[in-house]
Structure P
Amino acid sequence: MDKNQFENLALKEKVYLILEQGKAVSTRQFLFYQITLYGFSDYFAEIWYIPATNKIDKVELITLDEILQLYQNDFDISSLLN
């Protein structure tokens, strides 16, 4: 499934696919959201979860540049630079 097909799915279908076939990579907090980054197929997606209401608000595809910016403290790439 390519990115465009994924984007056109309903929220429940996106969540199901990610949880069944994706791999959790990292988690971050933003405001009242718990955001989990998943590697899925040949792209990455975030699930935006609100713990207070036990609801998933949205699923967003995320680029590698965004991952490096948002999750920079979670990955140690110093060994790759030597």
Structure Q
Amino acid sequence: MKVFCRLVGFHMTMSYIGSIRSVMATSGLEEAVAVCYGSNTVTHMLSGKAISCAQRGFFLVHGALSVLLFENLMPDADAVVDPRG
């Protein structure tokens, strides 16, 4: 049998997520993700072994950072404006 198995996309994703760990080493990413996941899971997530958990964790971090950014850019956005004056 001539069987050729290509896992290029999966292995590339694993490598990319593993590189995020080294680039973001001192940024607090591990601590931010550890709020929702256990420390052993965070180790596997950032090494590229648990890709689905890593994607969910990165989406959570992205959402939290977006909220903080918008709160700093628009501090009075929560204020209710009375249309009657």
Structure R
Amino acid sequence: MSPKLKRMSGAEVVDTFSRFGFSVESQRGSHVKLVRITKTDDRQVLTIPNHKEIDTGTLQSIIRQASKYIDPRVLKQHFYTP
């Protein structure tokens, strides 16, 4: 059986990415902009909808965006059930 995507709120997703060094830069409406500055001064930006429950397709899209910055295998540990 393949791992299943967890059901998460926007706050839980923001909290998870804060563990990877992202911090809230701004919020506009229900969307939170997270930013992480690398040692080479690259700006890594993620936008997270701050909803009670994020749709699975939206969460998959966020994970896909984040995988440009974080190893997908590491992300899988935080967003999928074992």
| query | When relative contact order in percent (Cα under 8 Å, 6 or more apart) is calculated, the result is 20; to which of the structures P, Q, R does this value belong? | reply | P
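Supply the structure label, taken from P, Q, R, corresponding to Cα extents along the principal axes in Å with the calculated value 41, 29, 17. Write out the running numbers ahead of the final one.
On the way: P: 44, 32, 19; Q: 80, 29, 21; R: 41, 29, 17.
This figure was derived from R.
Out of P, Q, R, choose the structure whose coordinates give helix-only ellipticity at 222 nm (-39500 (n - 2.57) for each DSSP H run of 4 or more, over all residues; to 500) equal to -10000 when calculated.
R
We did not get these values from a lab; they are worked out from the coordinates using the rules stated. A quick note: this is a predicted structure, and the numbers were derived from the prediction, not measured.
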